[in-house]
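> Please find the structures below.
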Structure I
Amino acid sequence: MAELDAPPHAELQDTPEAFSSRQLLRLQVDGEIRTLFGSSATRASVWFDAGSGQALLRERTSTGSKGSSKIHRFGARGAGRLRLEPDDSRQAELAITEWTRRQRKFYHYDMQRSGCSSITVPALLLYSISRQPAVSSYCVFHDDALYRVRLEPRGSDMNTVSYTLDSPGGQRHINQPRRLEQLALRIEPLSQKAVVDDFELLELRGELSIRVDPEYHLPVQVSGSRRGAGNITIQLTSASLGADAGR
């Protein structure tokens, strides 16, 4: 269990009916995309309720002189967003809390009218699939807009995977062809700002799909496209399982 150790920021304290939790978990996703024109690194952290999957706070940061950090705090009537940027290259070397260029906005959504019992974010779909494989529809907040994401089975096929698995029984390295179940993501807009073509999962967009190792209910591949790089498949490299995983 993780504590909400991300700075709450005074600018986000007045988010209407901000969600809270006594069973808090944190999901952290570190990503790096390399192309012929360079590379980019990002870190996304999501704090969420372990029982309902409700997202409470999300922070996404990219580093460098042109880096930025977006922090969303979720509530029953919308999400407060704080965007931080360094003022210059010197400030970019400091902690994010020292960045002085700040912009605050609030984005309204209506959970009841949209038929949403909870709000999640794209990266959290990977955790939700592993914990609740029977759930096929989610309300997902991305880039200041609300979407419905439906997971549609697309059969299974053989794919070679290579990842390290830590479990109560020890560590093992899985490096072999395995039959993976494929899920296609079908995106529907739930707010005026929502544009289907703008929806991203791990910075991929377009025809998104997730392949799951059914033995452990683990998402091991995410496929989509990225502008300037074409089709991309992101591979799982390591995972940790609790005592009840795979049951």
Structure II
Amino acid sequence: MPWCVIATMGMTPPPVTEFLDYLAFEKGKEISKLVVIETSSESVKQNTEVVRVALKHKRREGVEKYLRTKFERISLPFDDISTEEDNLSFLETCSAVIRKEKMDNNGKVLLNVSGGRKNMCITLSMLGAIMNVRGVYHVVSEDPGINIELEQVRPIIKEIYEAEDEEEKLRIYEENSDVLNRVLFQRKGIRVLRIPTLPYPDEWISNLRETLSSRRISGLGNNEVELLELHGVLKRRGLTERSRSIRLTDFGETLRRVFSG
């Protein structure tokens, strides 16, 4: 069964494509789909577009590992994730994407959290653990020269993005494929790190879902409720430690929607 990769896009596109190459050629995995989550920043959209065109170029070249790899772009309604409100919206969007792709791919979903701000990486890593994806990964490069080369091809990436015709985009990529492939698919000096995650028991998730939905403590012990309160998920309505009624914070409301699906 092939795999789906969900990746965040930031100011550097290589971690997305390098991760696909790592999975395909070093781990022998078939990638059925790449889902890229981007902000509305034009610079970020340019990076997403060059990844899309690069994969199409690989298919045209007959690279077997990418012949059946579909591409999907998920665009967020803001150009940066720099507030708690934006971060919670990002969390909710990602949960919907993960849920859909798990259903479509028999649960075989991997997350690449290399792109974007650190809060995106942390938030998506936490969500991946809660939703029991098969792995959360981060890509790092040991070659500082790759950043210099990336800056040198920025005008080409922009030209591809601004080209209106699909064939024109592919022509531009083909004419510059040597340098673009060297930047986007450089395996030398690349390290793929698996982010440590722990699974959440289904019963506990079920009890948490019921508690958030009913706003009444259901199946959770006092210690668990105290921890949820300390982490800003909920607040007790009553004055006593044994009160069963709760009030959800903004974070708690987002989690409720995430679990309600």
Structure III
Amino acid sequence: MNLLRFGIIGSGGMAHARAERIIKNPRSQLTCVASRNPSTGQVLADACGVPFLPDWRSLISHAHVDAVLVATHQNTHALMCLNALQGGKHVFTESPMALCADDADALIQCVRDTNRILRIGHTSVLHSVHTIMKQEIGKIGKIMFAVMHVHWSEDTDSKQNVAFQTEVSGHPFFMGATLAFPLFDLCSEVAWIDAYSSFRNLDAAGRFDDCVATMQIGFAQGGIGQVIYARGLSQPGGGRRRFVGSLGSLEFRDGDPNVLKISTAQVTCVYPSPT
């Protein structure tokens, strides 16, 4: 069996997590690591027993790399993905794929031109609970209203964390939309979006202490959605998803008990959260 040989660009938490999964998968092999941070990059490479490359472009041109995994800051995704695709490599990138529509369009066109695969890390739609929701959502009829609350609290100093720097990570709407991707997957095509945000201590460089971002969504087949995303704020109860249809409702809430609840005029079903 021919193994799919990966090279990872990045050396943070997601790079470590992806490296572990590549190594555990019998169909894939990690061959090298590149990072702009030579210290953390070398640590990851040593832990995986593979060479460290200080220049990410050399990883893209490496003869023993079939696919490039991009796990770097959001403002570098588009450039690295474009270079990898043009270099003939398949690509998996953490989301978002880009921070502007022009870069995203360029990547889509490059995929068509090169016949390479570009996979975006919207892995939430692969989770078992989402699979159940997708199977059962038809029981509640036409979606009239959908709401999703997602929260991300950080114990670290926000001024030292790139997640709180819009120049690096983009507007919080990017993360909010990424975490809310299951909503878009379950509902019909989006016709319009209105978005609003509120920051605390937002400075001229785009750094902030915490924020709330909200999106109002109109679906092409009718129905309205709402996504509320909080970054840096401690919110009890975690995130939740609720879909109200013409025949009933479907709800999933993070935390304990971690269950999926479907209610119709005939019956209420509760599913234990899959492990």
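Where a number appears in this text, it was derived from the coordinates with a stated rule and is not lab data. Predicted model, so just to flag it, every value in this text is computed and none were measured. Cβ atoms are built from the backbone, for glycine too; each structure is taken alone.
> Identify the structure, out of I, II, III, from whose coordinates helix-only ellipticity at 222 nm (-39500 (n - 2.57) for each DSSP H run of 4 or more, over all residues; to 500) was calculated to give -8000.
Structure III accounts for this read-out.
> On volume of the Cα convex hull per residue in Å³, which of the structures labelled I, II, III is highest?
III
> As an exercise: Cα Rg over 2.2 N^0.38 Å, for residues 69-124 alone, calculated from one structure in I, II, III, equals 1.18. Which structure is it?
It was calculated from structure II.
> By the measure distance in nm of label points 7 Å out along Cα→Cβ at positions 61 and 189, tell me the structure among I, II, III with the highest figure.
Numbers: I: 3.3; II: 2.0; III: 4.3.
For this comparison of distance in nm of label points 7 Å out along Cα→Cβ at positions 61 and 189, the top structure is III.
> Have a look at I, II, III and say which one yields 17.6, 47 for Rg and Dmax of the Cα atoms in Å, for residues 77-172 alone, as calculated. Let's see the in-between values first.
Details: I: 19.5, 51; II: 16.9, 43; III: 17.6, 47.
Only one of I, II, III returns 17.6, 47 for Rg and Dmax of the Cα atoms in Å, for residues 77-172 alone, namely III.
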